[in-house]
Structure I
């Protein structure tokens, strides 16, 4: 005579293998993407535009997501949208989930054919206008199915976007903080930029000691080039102009042309900023002068590491 299995006692929890979740707890990846867009844009209207969906449709999906999770993600009124405290925690997980899901597609795509489809690439402003015009044609020729989405921001912003999955890779000055993979694209020298007619303009090369007593113009806070140039100038005995700081390299060059001081320019930017008629003369440094390493950076966990190595080889040859 067979024995019956004992009934579970009242209140006992079913084994994990047989436990079933309520359908109301299911959320979709698309809903998470919509929620992240609302948080980034701080507006349902702008988020709907960014996601190429109607605003009522996006609002309905956000409402369904909040109902499924049982929490309120956003505070809404007619003027603004704010993320709630629990919403911030949920959205951090949502970003990680979206990034993880993207690696599934990236892994399959990369196995079939490297560097096809969309790739989100960040570039700092002191590199983008001077590298990309020559590098992008080579990238298009080598990887015709690659769709680059470019974002130009300062280093801190690009690192944050890389960390939360909004970027796949970034071109930055090395080294960078964090658990990131990086490969050097090229070494870029700094040139001394002086007004035409300046005593240093006629020299074939300058040394650090030539900067002693000079007033040096630099970019405003937040540009990594500012920190690199400031380190060189401080060691050489130059004095930074505290009243005048530039927002971009073109503005910096114009300030030099106006006789307000001298500065350091990256070598790739010099032809565009110190050409004939610019009023700016560039002079190289003697010997192993100052400079920076420019590299391609991506997350260590990225499934596109091999592909990004291929991209770096093309970018570095430009």
Structure II
């Protein structure tokens, strides 16, 4: 098995067509097919179902495809790292993010990283949670901060915290005239504005799923592309919107905390499985450092944490300074 065979297989798996894969790799189709066959013989398993149109992968083929992407990406990282060392070039990392994380810990994290590692450039890429997984596997980004749980076995995920959700209301709403939290069931028969419209699945599906699980009927669902547009429509009295607590952006709206235990949205850090790059433990250490600074967005009222935490004393809303201990290890927070 060699890298050339891996590249041929990835081309077939990506294009789902031997002819297009051969054109992409600039070789004739017969030798490409022969290399895939030799690969299958060496592994002792069938990777490709050749009789299907388009070409399909077997279960073993799908696993081998994911592993091949990681191997080839690691090779490219090695080549880039060696070239940078030889040319004394600056290092860089690319971080994918969903827009709502910009209202929580991500800006603070990036500032800390730049302060501690001034010789490393940071590139931020606006990507949905699902897009982040694809771009991690392709090597376009090195880390991702998203909100949707996925099951891709080639990506490692760490839930940093569960951010509680709030209901954004126009001041004219009867719910806005009340004080205190609301329940998900009180969204019944409301016109609900969700975001993002695409790509899916997304945070919009998470919100709709919460309401569906509780059997909450809606008068109408209106989809928009981004958070700012959703809150703008709420201000126009076009409906209500469920947003993460840190995203209470407009001062002309009323926000009510949703008290249902399941009404949270996770902040998830994702990176390639078995990636031993130096910046991953560095980022985790900086997240722990952020925690000790007790920022205002990290409090008991609007956050839930993966491990058990001591109940706040009277008048206390934020976690105590310093890492919170639970189940014998420190927890990250973003």
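We did not get these values from a lab; they are worked out from the coordinates using the rules stated. As the structure is a prediction and not an experimental result, all values here were calculated from the model. Cβ atoms are built from the backbone, for glycine too; each structure is taken alone.
Per-structure values
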item	result
Which of I, II leads on distance in nm of label points 7 Å out along Cα→Cβ at positions 55 and 255, largest value	II
Answer label among I, II for the case where Kirkwood radius over Cα pairs in Å, for residues 71-206 alone, calculated from the coordinates, equals 18.1	II
Comparison of I, II by FRET efficiency 1/(1 + (r/R0)^6) of positions 167 and 287 (r between Cβ atoms, R0 = 30 Å, to 0.05) - largest value held by	II
Structure responsible for 17.6, with mean count of other Cβ atoms within 10 Å over residues 127-134 calculated and labels I, II on offer	I
For 26.0 (mean projected area of the Cα convex hull in nm², calculated) the corresponding structure among I, II	I
